[in-house]
Structure I
Amino acid sequence: IARFSPLYHAVDMLRAFTLGILDWSILGHVAFLVGMVLVGMTIASRRVEKLLLS
């Protein structure tokens, strides 16, 4: 369950940066976080638009 949390991906990515470990798995963490931001922005913009137009 914890691996689906954005906090897990952010901490794992920052831990790798702190320790100087730069590999391709960081891109997976970045992609997950960007995806979560896009989903959140889509939901928020639809709700705001719905509230402002009604």
Structure II
Amino acid sequence: MAFLSVAFVLYFFLLYMMYVYFDIYLIRFEEILKCCGSFLVKKTYWLSLFS
């Protein structure tokens, strides 16, 4: 019985850690997308100016 409760606690802890890290990852991913997006927009803007 004690083993089961320990297993549940570990399981929920792992889920929580995954959720937190996933959240951090999503924020980083959005930042990277914004950087790449602005770079691509600038590039296409310059290309349209010179074409």
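Tabulated results
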| quantity | calculated |
| --- | --- |
| Per mean projected area of the Cα convex hull in nm², the highest-valued of structures I, II | I |
| Structure responsible for -36000, with helix-only ellipticity at 222 nm (-39500 (n - 2.57) for each DSSP H run of 4 or more, over all residues; to 500) calculated and labels I, II on offer | II |
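All of the numbers you see were taken from the coordinates with simple rules; none came from a lab. Computed from a predicted model, the values in this text were never measured in an experiment.
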